[in-house]
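Once you scroll down, you'll see the structures, which are given as structure tokens.
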Structure I
Amino acid sequence: MIYEPLIYGVYRVAAWVVSVMLPPMAIFFPLFTLLEDLGYLPRVAFNLDHCFQRCHACGKQALTMCMGFGCNAVGVTGCRIIDSPRERLIAIITNNFVPCNGRFPMLLSIISMFLIGNAAGIFSSFLSALLLAGVIVLGILMTLLVSRILSGTILKGLPSSFTLELPPYRRPQIGKVIVRSVLDRTVFVLGRAIAVAAPAGLVIWLMANFKVGDATVLARCADFLDPFARLMGLDGIILLAFILGMPANEIVMPIVVMCYLAQGSLLELGDSQAMWTLLSQNGWTWVTAISTMLFSLMHWPCATTCLTIRKETGSLKWMLLSILVPTVAGIAACMAFTFIAGLVMA
């Protein structure tokens, strides 16, 4: 009785999160820290300051966005470098519009299965990279747009001027780079991710294995969410997967597969063709695929990022606003796209 929830629930979800998060983080954070130690990043902030000032934000926000590509929780922590409290809050609230490494696998798999089609070889890889770059650019544009809206509404104010000393380029200290990237960033993120993923794994297992009547709790919840999800171009299972995937974005697609196959624990189909067949049999079209990508780009932060926002701001209000802003933007974008796609296909 205890074995299955612990192994197939707690352990499997925690191990899944670590196995997906660790490889890209082990590459991204050392490279980012290397550029930081080299003296390159201050020049990025300086060159982009004019662009961010037009949104009444700060050029240093560009650095926190770059950190967000590795992990949004680290991006939020990096907002400490912004001196103005108002601009720091803007950077924290909008950081989740930058897709972290936990969202890239799902985005790439959806692009390759539904948007690339029968393209093969180098052209397929190039087109996948181009479409993924388009998603990233959309996230950056949303960051700038929402920053401008926030600076004109609840966080009114003019962009602050700051003196930024450009240090000379210097030889990076490799040992220092490795220690900082591993201890201050990678281990920090993994520790918090495991802390929230383990109990979430137990909840997911219980929902997938306990029944109410003739259906599991998971199926009941998906049916309840389905009418609203259809307005967004999704279905109840996809929306429920995003909700249950709040501990870590890496488990969203495994939850979708688990629900479609009516299994009791997370699983993944190793073959992309089998995955495409399963999704297509459950009503996925190119509209569903793009809507899922849009909502993956614009929805609430993961639990690790939420805890970090709460700690950095010291306020539950700003954490809730950081959840509300990208979620409202994502729902609006999905509904608008679904409506337009419906008109085109009619």
Structure II
Amino acid sequence: MNKHLLKQFLIQVWARFLYHTGAWRLVDRLAPRRLLILAGHCVDDPLVNGDLPAHLRIQPHHLEFLLRALGGRYPVRTVAGGLRALADPKGPRGVVALSMDDGYRDNLTALPQVLAAANAGCTVYLESRVLTDGRTNWGHEFFWLLGRGRDSCEAFARAWVEMDDSSEAGLLFQDLLSRGAADEYSIKKVLKYHCEPKQRDAFVRQRFEAQGGDGAALCRRIHLDSEGVKEMLGRDVGGASIEAGGHTRTHEVLSSLSAEDQALEIGGGRRDLEELFPGACGATFAYPFGRAWDFNPDSKAAVRAAGYEAALTTMPGVVTQDSDLYALPRFMIDDSTQLHMLVAQAAGGFLLMRRRT
């Protein structure tokens, strides 16, 4: 068994022990005060998100089950509400917050019912170009091509090589093809990190439209428009609430941009939201993609300059009072997420282990 598999095995053993024995209650008292921020994208609704990959969707009954179970142990709030509770000396030892990225339409058609049933809050992070221009990002056009069977990963890579076989992206696509490794994950990785953005966007858009894709119609189907966002923010979800947060203008990998362009993406996105939703554009921001290599110190500076009070990553972990407010961890959830793992995280079980080693 290699080190990674051994580590995952031990993590599972520890989480199951804490959950099934009830030892999480003791750990909860011993661990520092903490906030577990859950991160998702879509609540499964085939009419609006059926073309999106399964890892972006979570079944409503599974999300409700997780939120109800966690809510029986900890309050489940918006991200800003969770941060306020963590900063309050009289607040609970543990808090959970739910976040959803990208502003999908199911955040109105399916999410509020789940939140109301579980008495849970949520923060929805919005790309502003979707709202101002009615245009989604290249990734959704790529998912549409694959999800509708209009394209294959191999055909996509071959078409790129025919257009451009000498750039970094062209060479990487050739390597994938030669190894028979041109799968969705590998193609998307090249498109994210090794392509000139304008060239990538134009290439994906051309293939999308050549197969009958309609960008404006796709955006309307999968994303909320400004009226939808207003309706979502005003929805009654019991004793909790839904709030908005920033997620740039176009969902680009921030670390690939200059400091000036990052400021335009982050600050421009916030200005768009302030114009559309005065007083409701939110106090927190989520980095697109959110891994440690997807943002940099310039990103953090731009988030501060835009007036956000905190920024979220997709790096796993829990937030404590010592956490960097502009690089807060989140725990990604989908249909494979197990309750014992979330309870162990929320109780500070892994935080306590790190403090003891």
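Comparing distance in nm of label points 7 Å out along Cα→Cβ at positions 135 and 151 across structures I, II, the highest figure comes from I.
Tell me which of I, II gives -21500 when you compute helix-only ellipticity at 222 nm (-39500 (n - 2.57) for each DSSP H run of 4 or more, over all residues; to 500).
Values: I: -21500; II: -15000.
Source structure for this number: I.
Source structure of the calculated read-out (distance in nm of label points 7 Å out along Cα→Cβ at positions 127 and 319, 4.4) within I, II: I.
Bear in mind these aren't lab numbers, they're just calculated from the coordinates by the rules spelled out. For clarity, every value in this text was computed on a predicted model and none was experimentally measured. Cβ atoms are built from the backbone, for glycine too; each structure is taken alone.
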